[in-house]
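Student: So, here's a batch of structures to check.
We did not get these values from a lab; they are worked out from the coordinates using the rules stated. What you see is a predicted model, and the numbers here were worked out from it, not measured in a lab. Cβ atoms are built from the backbone, for glycine too; each structure is taken alone.
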Structure P
Amino acid sequence: MKIAQIAPLSESVPPKFYGGTERIVSYLTEELVRLGHEVTLFASGDSVTSATLVPSCARALRLDATVRDQLPHHLLMLEQVVRRAHTFDVVHFHIDLMQMPLVRHFAGSTVTTVHGRLDLPDLVPFYKVFTQAQLVSISDDQRRPLPFANFVRTIQHGLPSDLLPFVAEPRGGYLAFLGRISEEKRPDRAIEIATRAGMPLKIAAKVDRVDEAYWRETIAPMIAMNPNVEYVGEIGEREKAAFLGNASALLMPIDWPEPFGLVMIEAMSCGTPTIAFRRGSVPEVLEDGRSGFVVEDVAEAVRACGRIDTLDRAGVRSAFEERFTASRMANDYLDVYRTMAGVSAPPTFVPGIADQQPPRAVETAMGGRA
């Protein structure tokens, strides 16, 4: 099967540091190639893949100090995708919205995995117009705000089985917080939980520009006031295995409808249980009492910290292997691909402006061709 994967350009595929969507695109792409499919990846030029890479910018936009606006780069990528769409059986988007007006004439061979939150009122009129869009949710809870949208399936994320190895006896003796410093992720709650439980806490997280004030005014002072808390900064894949594997538990005290929560299955792969608030997808991902504890508030989370040793880390890893491997994820997507119009018949392609060779100025602007 000829499959195009369309990734966001903010991070490389896989990302050097933080980046959940790009990480999943990488795992899916590599597994599809391993299964013998012909995969083309549209992504930043510093991406690393065994698929055919079509670079749409030189490097991940978040790490490029010269980039002021990411939108033009994404639109240039979409120009490439539309021009080549007729050569693929399936075009799989991971960029949420912006492709929708451009793919009407081959919508039957496209599918979009929505990776973000869908409880925003602005999305209601959008999806009421783009009813032809075939959507995949990453949890059942994610799709609840848009019951009328054209969801064809829920497919939960998966990781390569050997990516984050199992650690039977963690050496760290600390609680871990991994992700972003943001109000909805609630690192302040993580600090309170660890402090009240009398346990060390290590925070590995990035600080986006929009969250700098929250970091400066709320979280940094809390870390300074609590000697049991260590901020280790943003970490990459190499550091993640040791960080999660040597933790006694992962804290995920979120305050928003998390669409999936990739960090939960990353910890699960290491055998590390998660203590998470009952928000969004958490009850779908965690098996309470097996792969972690699903709690309602800070007090219950503190009590759960005292019950960590009752969980079998081998059982946590088994829960990962049963439900959250990249192989399972890829085969779920292949089931969706096989039902799409473009697989049983060549996609309808309507020639137009996207068919024409772009002017030389556009080629230069795309500058990411390596």
Structure Q
Amino acid sequence: MGVKLVHITKVFPDPHHPGKEVVAVRDVSIDVKEGEFVTFLGPSGCGKTTTLRIISGFEYPTEGEVWISGKLVNNDPPNKRDTSMVFQSYAIFPHLSVVQNIGFGLELKGLPKETIRAETERIMAVMNLTNLANRRPDQLSGGQQQRVALARAIVNKPSVLLFDEPLSNLDAKLREQMRLEIRRIQKTFGITSIYVTHDQGEAMTVSDRIVVMNEGKVMQIGTPFEIYSRPVNRFVADFIGRVNFFEGKVTRSFEQGISVRFSNGMEREVGSCSTAFRPEEQVLVVVRPESLKLYSKDSTLAGSHYNGRHEGSTVQSRSNNGQPFLEGKIDKVVYLGSVCEYEIDAGLEKPVLAVTHNPIEEGFFQPGELVGLDFNAVSAHALPLS
């Protein structure tokens, strides 16, 4: 049956202003389906960890209802809720071996030794821990310790598995590996899972749905695709990944989207909108850096690209009668192996960000080069300007 939050609000006394209060979570409602993996994502202080602690029973809501597996649990302590928590600090016992750590919760339940042995062996096999069964935590890597903590939580067969920023203590490469491992294990067991992180890439990798929060409120709930490609407001668009914002005025609307005229007089179609717009309305058009198409405008530099790229080899096809949406000069080039990132001075308040792929084959533009920029309607999304 999953987890259901109904108009949850949490108020704390303000430690800096006696007699005043701080609203940490404000009117949060969400229905997490059985077997679903949902991530609470947002900046520090947005209320995501407090929400998780309310679900687990470490905090009680000031208002609202918490339902777990069809049962109202507002006043139940953590040990009376059918949940298990995987903590940021692992919280595994340093004096116990891997197998003893994993089986600890089953021992507390008073299960027969044979049952405990069979269950711990099964979970260790699934999580590739069998060869580490007799090691102590200080003999394990960070990733191995995290797998032990996860195994200990899962072996108790909870209805809901809760994650409190579990990968923040790992290095970048290991975090990427563990994201995939956590998702694999969750799908293997089909456990309803709620995950808290401030890392957008982490949320995009593991989640069925993402709950974006800010200042205690839910900004948007949706799939990773919806959150990234179809944000409902400027905060979500700006918080998830990197983005370019272009202001314009709607000239017409049609079934597939709208047409927008920008301040430089250029007009483009925009394929999706967060709401319905009428002609003459001001809008904010969202275009991700990887959706911008670049082509060379400087014939004097046409042969100077790294790797001998000639004009046209990575140049995207010119549309709109050959007129680019914007023109600008390459200010900064960042080579990252699989992609090349550019900051482009197009005469706007902020540099335009663009990303091209596979530079080892296609080469890349040089600082000072003049480029044209454009985008396809399907890659652009319109928000209200205000």
Structure R
Amino acid sequence: MGKRNSAASADTRLTSRQRPSAEQLYAHELATLESAGAEEPRPPGWRLSPKAVLAFVLGDEQRGIVAKFVGKRSFLERCIVSLATNRGLMLIGEPGTAKSWLSELLAAAISGDSTLTIQGSAGTTEDNIRYSWNYALLLSEGPTQRALVPAPLFLGMKHGKLVRFEEITRCPAEIQDVLLSMLSDRVMAIPEFQKDDSMLFAQAGFNIIATANTRDRGVNEMSAALKRRFNFETVAPIAEISQEMELVQREANRQLERAGVPVAMTPEITELLVTTFRELRQGRTTDGRGIESLTTVLSTAEAVGTAAGAGIHAWFYGDGNVRPEHIVQHMVGTVLKDNPDDLKRIQHYFEHVVKKREGTLWKAFYDSRGELC
């Protein structure tokens, strides 16, 4: 009875979280892959073999592993191999291409822990990366292990786990370069300690996955020395519209379910949304006509957010059926961010592309254009 109550309590905690970590969400899959691939070779400190990591990310129908990321197998193999070397992995690309999600999946599969995360920003300090101190204990005891407050990099090196550094180029160059000695020598100096405790040597399994956007403002150039310590891989947008539609529908429905909203995106509404986003993003229609693209990056992640918002709107202010007008209403917050000219571009798109489309949904979509004002 005690075990059942404990399991039920854990399930309740998991479902009440807005966003469980990948290792919590896919705990059963990770356990299946770990037991099934027990005999496969794996780098020291890794929970899963490289083959199992790939299966976890891309999916394996025979073993009941769902696909979680859309990308080329060769690209993912290079990413996984990079993490088994003495160089870090740098994922670069446009906003919304699932760089952070990929880094989370890799950390969950390799280390069983994706929570050792540094969020880069202009306010990130060395204390946020390495370690800081409990100053009350520091004053009373001096620099002891008990007074030290470990940050993600310290914990990753100590326990042999992957550390995720999100938006690394948002940090000042001098903060980025804190990683140099850790990536080169795999050691962290702790000068406050004496003798054996003054150096923290990384355990097997430690490495760093960093992400950086190519289009965001306010970024800082990485030093040449730091670049040499990373393997760079570009995360490209999803090429096939069918794959993007499947991902948007699946993730939007998952968000709606977690929000307690019994609404689902239909394939038809999803196709309308994804087609619109792709055309405005690429600057051409599906039949090859050129149009003016928006300055806002209409990524797959933005499409998921728009779909989820439309679903919640339809539930609380409608009859639970997502309609084109809901999509238009929630495109406003996605599209019209910091460039007033984008409103003119999207109005032009509705008048010269959407207006000419056949079908009930496209006509309703056009009729809802007034919501953009």
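Student: Which structure, out of P, Q, R, was helix-only ellipticity at 222 nm (-39500 (n - 2.57) for each DSSP H run of 4 or more, over all residues; to 500) derived from, given a value of -14000?
Tutor: Structure R accounts for this read-out.
Student: For the read-out Cα extents along the principal axes in Å, a value of 75, 54, 44 was computed from one structure; give its label from P, Q, R.
Tutor: It was calculated from structure R.
Student: The value 17.4 for mean count of other Cβ atoms within 10 Å over residues 171-178 was derived from one model only; which of P, Q, R is it? Working shown, then result.
Tutor: Details: P: 20.4; Q: 13.8; R: 17.4.
Source structure: R.
Student: Okay, moving on. Out of P, Q, R, which has the highest value for distance in nm of label points 7 Å out along Cα→Cβ at positions 75 and 275?
Tutor: That would be structure P.
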